[in-house]
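So, here come the structures, one by one.
We did not get these values from a lab; they are worked out from the coordinates using the rules stated. Predicted model, so just to flag it, every value in this text is computed and none were measured. Cβ atoms are built from the backbone, for glycine too; each structure is taken alone.
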Structure P
Amino acid sequence: MKRFLFFGLFLLLSSLIQSQTNNDLQVSLLTVMPRSKAVYTIYGHTALRLYDPSRSIDTVLNWGTFDSDKPNFMYHFLLGKTDYFLSAAFTQYFMYAYEADNSTIVEQVINIPDSLKTSLLQMLETNRRPENMEYRYNIFFDNCTTRPRNIIEKVCGGTLIYPKQDESVTIRKLVHDCTKYYPWMEFGIDLVIGNGADSLISLHTETFLPERLMNILDQSFVKTSDGKEYPIVLSEKTILQSENDVNTQAALFLTKPIVVNIFVFLIYLVLTVVAYRFRWPFAALFLVAGLGGCIIAGLVFLSEHPCTSPNWNIVWLHPFHLIGFAGFLFKKFYPLFRWYHAVNFVLLSCFLLGWYWIPQELNTAFLPIIGSLWLVSGRQYLNYPPTP
């Protein structure tokens with residue numbers, strides 16, 4: 001299928017490049033607005049449209065295509081080793097697919113001089129070559145939105161001047177703006193991205209998000225070598241309107257991470273005080289924490305994803321919690337595991353005391369879980385010899 005898509009794209013670009021004029025060629029940026037169908041759709045999507053009515057050409061170029069049938073796809077995705085590629089589709093098929101998903105699409109016609117349209121096509125033709133057909137996907141710095149942005153910057157006919165940044169923001173803040181109606185997704189993202197997401201970024205870097213790029217281009221202009229200026233966006237219109245773009249319904253209070261986690265903390269508080277002889281609830285807590293720590297450690301030490309290392313969450317959510325889990329199963333090793341809990345108790349105490357000084361924005365919903373681990377480790381160390 002991928003070869004077929006590139007073969008069709010090759011024929012299209014070749015015919016356009018070989019033509020004597022491309023004055024009728026219209027280049028547009030298509031922005032698919034965020035929607036609530038799946039995890040990845042809440043950020044939106046970006047593509048380029050090539051439209052030439054004089055030659056009955058109407059094609060969408062998409063840098064957000066990947067092959068989920070590749071061996072070990074999820075494993076490579078977690079390690080940040082997923083390759084995306086450029087594909088092409090007739091605009092009517094592109095629109096049909098997103099109409100079925102109840103999406104909104106905004107089209108911005110880009111102001112590219114006629115003299116540079118052939119250069120644009122040559123750039124795209126180079127992009128579709130076998131050695132360039134794939135690229136290593138980077139969610140924040142090299143994705144389906146930054147690729148079209150880079151092409152527009154190169155062929156705009158001058159220097160693309162972005163508007164002044166009103167307020168400096170971080171990657172985490174922009175991600176939170178997308179996940180504000182999905183608290184558990186935000187909770188998970190805050191677990192896996194580290195303090196690299198908390199540095200202030202430029203307006204240019206903000207354009208890794210489709211809607212941000214769309215809004216910023218509306219206020220941007222091109223400055224030519226002779227000092228002339230013109231807007232980069234010729235016109236803008238909504239070419240597909242959904243009934244509702246995102247699920248703006250706030251999550252129920254009792255299902256929010258902070259509420260659920262406080263409830264978990266209260267359970268372990270009661271268990272450590274009055275029902276400590278029941279080992280399985282404590283074993284389950286450390287098993288889940290240990291497995292979560294393995295994921296965090298894998299992302300910190302092995303993943304190529306940006307902003308996953310360093311991650312201060314590994315201080316409290318680490319693989320060594322599996323030692324604590326084993327300690328509840330094999331009591332003959334209890335003296336050894338007791339000292340593990342002593343070290344873990346001190347480590348968690350330091351983490352909690354230094355919460356506001358840690359150079360990473362931490363989700364407050366982590367606190368009840370950290371408190372549960374802290375309670376159990378402290379009680380485990382003090383409970384010596386163990387309760388039979």
Structure Q
Amino acid sequence: MKTVDQIKFLGKKALIRVDFNVPLDADYHITDDNRMTAALPTIKKILNDGGAVILMSHLGRPKDGPTEKYSLRHLAPHLSDLLGQQVQFANDCIGPEAVEKAKALANGEVLLLENLRFYKEEEKGDAEFAKKLAELGDIYVNDAFGTAHRAHASTAVIAQFFPDDAKCFGYLMAAELNNAEKVLNNAERPFTAIMGGAKVSDKIELIEQLMGKVDNLIIGGGMAYTFAKAQGGKIGKSLVEEDKLDLANSILAKAKAKGINLMLPTDSIIADNFSNDANTGTAQNDSIKDGWMGLDIGPDSIKAFSKVVEGSKTILWNGPMGVFEMQKFEAGTKAIAEAVVKATENGAFSLIGGGDSAAAVAKFGLTNDVSYVSTGGGALLEYMEGKELPGVKAING
């Protein structure tokens with residue numbers, strides 16, 4: 001894997017695709033800058049080498065061209081603070097101003113381009129658009145793992161306009177791929193995968209991929225009720241994918257045939273409404289009364305799951321155990337997060353798979369207590385499913 005460590009940036013302009021798709025509040029203040037801080041090591045390496053840095057990213061999903069809400073201008077002051085130097089801003093990502101500012105950029109300076117998605121050509125993977133971007137820099141660096149599964153102009157198409165010795169991965173991208181590989185192909189045993197979230201259909205390919213690799217497969221969250229119903233249980237008005245009941249049973253059969261310890265919740269915290277103000281209770285997973293729904297795993301499940309997690313040497317966690325955003329239904333996800341931390345303290349390698357799982361460990365203040373938190377939920381999932389990521393292929397060939 002070719003990274004920034006293999007390239008000399010002295011006197012060169014590095015065009016870096018970063019993932020600065022950060023959340024902003026109504027006043028355009030950044031509410032979570034993790035994706036920005038994750039890119040700092042790559043940026044600083046190039047600046048320390050004596051190179052100049054041109055940053056390109058998307059922000060949000062603008063529908064009709066330039067929109068104030070999605071302007072990367074809002075990020076420049078904070079990025080300046082993070083880097084301890086003034087970051088210049090171009091009001092466009094291509095065109096005369098971008099070309100002029102990129103050309104005038106001196107060694108050690110940083111330029112942030114306007115939102116790539118203000119152009120429809122970005123998501124379409126337009127070659128002409130990619131070429132215009134490529135002309136701004138001497139070396140292309142992809143450090144945006146969160147968008148590596150998209151065949152967009154700035155993530156996949158652009159690489160063809162740079163020679164092999166002038167394109168590479170940034171530190172974040174390399175770390176993401178190395179950690180995913182470690183879990184997929186070099187896992188120390190026992191290896192436990194924790195799958196949560198709403199739908200079996202969202203995770204089926206990952207579950208299939210992990211079937212031949214894990215010792216324990218823990219299933220929680222909304223999708224657990226599809227399994228409960230498939231086995232003849234009464235689940236009230238809990239979330240269920242009626243068309244996936246056969247699939248759930250086939251997963252159970254496969255796990256049994258392969259000798260995998262597949263664990264489903266035995267009990268749930270139930271509610272009479274999808275609300276933090278709902279009446280709540282506890283019920284066995286296969287006997288939830290009519291009009292009630294399961295919104296978190298119950299105390300017995302927490303105990304059983306935590307014991308297995310704490311005894312693991314490799315842990316992959318993707319998806320919460322319940323509606324952790326509501327305080328009444330956060331206990332299961334929090335307990336599993338704490339079990340993952342405990343295992344990590346005892347020498348396990350724990351990979352948190354982006355998205356809601358990353359949000360959960362952040363909510364409970366445990367981000368720094370696990371081995372690695374992925375910045376790219378969708379990209380990590382696709383990589384783990386065995387799919388080729390266009391952003392990776394573009395550089396690896």
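Can you rank P, Q by mean count of other Cβ atoms within 10 Å over residues 67-74 and just name the one with the largest value?
Top value of mean count of other Cβ atoms within 10 Å over residues 67-74, among P, Q, belongs to structure Q.
For which of the structures P, Q does the calculation of relative contact order in percent (Cα under 8 Å, 6 or more apart) return 18?
Answer by label: P.
The value 91 for volume of the Cα convex hull per residue in Å³, for residues 75-138 alone was derived from one model only; which of P, Q is it?
Working through the options, I get structure Q.
When distance in nm of label points 7 Å out along Cα→Cβ at positions 267 and 299 is calculated for each of the structures P, Q, which structure yields the highest value?
When distance in nm of label points 7 Å out along Cα→Cβ at positions 267 and 299 is computed for each of P, Q, structure P gives the biggest number.
With distance in nm of label points 7 Å out along Cα→Cβ at positions 59 and 171 computed per structure, which member of P, Q shows the largest figure?
P
Computing Rg/Rh (Cα atoms, Kirkwood Rh) gives 1.09 for which of P, Q?
It traces back to P.
Suppose FRET efficiency 1/(1 + (r/R0)^6) of positions 211 and 227 (r between Cβ atoms, R0 = 35 Å, to 0.05) works out to 0.65; of P, Q, which structure was it derived from?
Answer by label: P.
If distance in nm of label points 7 Å out along Cα→Cβ at positions 123 and 163 is calculated from each of P, Q, which structure is the one that comes out at 3.7?
Derived from Q, not from the others.
Match the computed value -10500 of helix-only ellipticity at 222 nm (-39500 (n - 2.57) for each DSSP H run of 4 or more, over all residues; to 500) to one of the structures P, Q, and report its label.
Q
Among the shown structures P, Q, from which was the value 19.4 of mean count of other Cβ atoms within 10 Å over residues 83-90 calculated?
The value was obtained from structure P.
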